[in-house]
Structure 1
Amino acid sequence: MAENESLTEQFQALHRERVRSWKPENLAENVARRARLVADFDPSRTVRPGDVVEPFQLAEADGTTLTLERLTAEGPAVLVFFRYAGCPACNLALPYYERQLWPRLRKAGIPLVAISPHLPETGLGAIRERHGLTYGIANDRGNALARRFGITFDRDLVPDGQPSPGWIGELTGTGTAELPQPAVIAIDRDRVARFVDVSPDWLARTEAPAILEAVGRIESAAVG
């Protein structure tokens with residue numbers, strides 16, 4: 001894959017394919033949901049750069065416990081929130097980060113963890129196996145961390161205001177349709193959020209160069 005690979009271009013190609021192949025009513029519903037999320041998004045309710053991140057604990061897909069203390073023991077860490085293992089956009093974004101972000105973070109000794117409420121016992125690890133991902137994949141049980149960061153939404157409330165948990169609630173074990181909005185959060189060694197990018201439209205996500213630039217600023221500030 002080209003070094004200047006664009007995640008945005010991949011999402012644009014996905015949308016073009018949907019325009020070509022989906023029924024017009026299904027496409028219109030999808031576009032309306034995304035537009036509603038963008039319109040309702042309030043950045044003042046999310047974690048912000050400069051906020052101190054309180055300790056948290058996550059379960060990696062293999063059952064290993066992951067803590068904030070462990071992640072930031074040697075320096076900054078990068079968290080990527082995604083919806084669930086079968087999400088089409090997530091299946092573009094996470095392998096893109098494997099190719100374009102993780103090699104440089106790994107070389108610098110900076111942890112990268114993708115986080116979802118999708119439970120390990122209901123198939124969270126499938127996205128790792130599907131794409132051969134080598135960075136961390138972890139479960140945020142009950143959306144506890146995503147709620148703390150203010151980045152969750154109820155998927156089934158978007159189109160018509162009537163909640164219907166359905167299969168999302170089964171995947172996450174919450175009994176609700178709540179999911180995290182795609183987000184990238186970089187936390188420094190002092191456990192302060194230094195970079196926050198939340199994407200209310202699930203077909204608009206953070207490009208790798210922006211994350212690498214933010215991490216570079218964090219490391220420079222630590223040295224200075």
Structure 2
Amino acid sequence: MKEKLSINHWAEEDRPREKMMAHGAAALSNAELLAILIGSGNVEESAVELMRKVLSDYRNSLNELGKCTVEDLCRYKGIGTAKAVTILAASELGKRRKAEEPGERKQIRCSQDIYSLCHPFMCDLPVEECWVLLLNQASRVIDRVRIGQGGLASTVVDVRCVLREALLKRASSLVLCHNHPSGNIAPSREDDRLTQSLFQAAQTMNIRMLDHVIISDGAYYSYADEGRL
């Protein structure tokens with residue numbers, strides 16, 4: 001068996017922690033950054049080598065890695081529950097940082113803006129969730145609220161709850177957004193019915209429904225873009 005060379009025996013400039021301190025986080029590879037998180041590998045592989053193997057199994061994609069479960073990661077020799085949880089916690093922090101709104105409220109001008117705002121916190125959801133974006137007169141986001149959570153293929157949304165949130169926040173307009181965990185962005189009949197019901201109900205309250213966007217990982221469907229609103 002090939003003897004493992006411990007990170008402690010590497011040249012100092014090649015050790016992840018020392019490398020980060022000397023050159024900054026941007027100088028490290030994804031495997032090196034993950035190795036810092038887990039701290040150690042196993043009897044055969046250093047932490048960096050182990051994380052290179054893990055990343056390779058997920059097409060060297062941090063996005064794919066973030067979809068793992070604790071059980072998935074614990075299948076690797078040298079990764080226990082604590083290390084797996086650490087990796088997934090870091091992945092979640094990355095998503096939250098991307099989704100975090102800047103000091104100025106995000107303005108919604110098109111369906112791509114909606115997708116960019118919602119994708120980070122919806123792309124990895126294992127079940128359908130429905131969210132509403134509440135906007136002011138300048139189409140800037142006042143708030144985003146989850147108004148429904150369901151199973152793999154559907155979720156139940158109460159139109160009255162959506163309008164209640166809009167009225168409480170004094171929104172001038174709103175956007176509905178939900179995910180399809182299957183990856184198929186084609187709207188269902190239930191999606192069509194919900195869209196029309198909410199559009200008509202919002203009109204009676206003098207609130208504009210700008211769009212209903214269905215999100216998957218890497219693609220989306222916009223009712224507004226398709227001329228269906």
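All of the numbers you see were taken from the coordinates with simple rules; none came from a lab. Only a predicted model underlies this, so the values are computations on that prediction, with no experimental measurement involved. Cβ atoms are built from the backbone, for glycine too; each structure is taken alone.
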For mean count of other Cβ atoms within 10 Å over residues 46-53 computed as 21.5, the structure of 1, 2 it came from: 2
Source structure (of 1, 2) for Rg and Dmax of the Cα atoms in Å, for residues 62-125 alone, computed value 12.5, 34: 1
Origin of the derived value 1, 7, 15, 19, 21, 18, 11, 5, 2, 1, 0, 0 (P(r) over Cα pairs in 5 Å bins from 0, in percent; candidates 1, 2): 1
Parent structure of the calculated result 18.9, given that mean count of other Cβ atoms within 10 Å over residues 30-37 is the read-out and 1, 2 the choices: 2
Which entry (1, 2) yields the derived value 4.4 for distance in nm of label points 7 Å out along Cα→Cβ at positions 54 and 166: 2
Top of 1, 2 by relative contact order in percent (Cα under 8 Å, 6 or more apart), largest first: 1
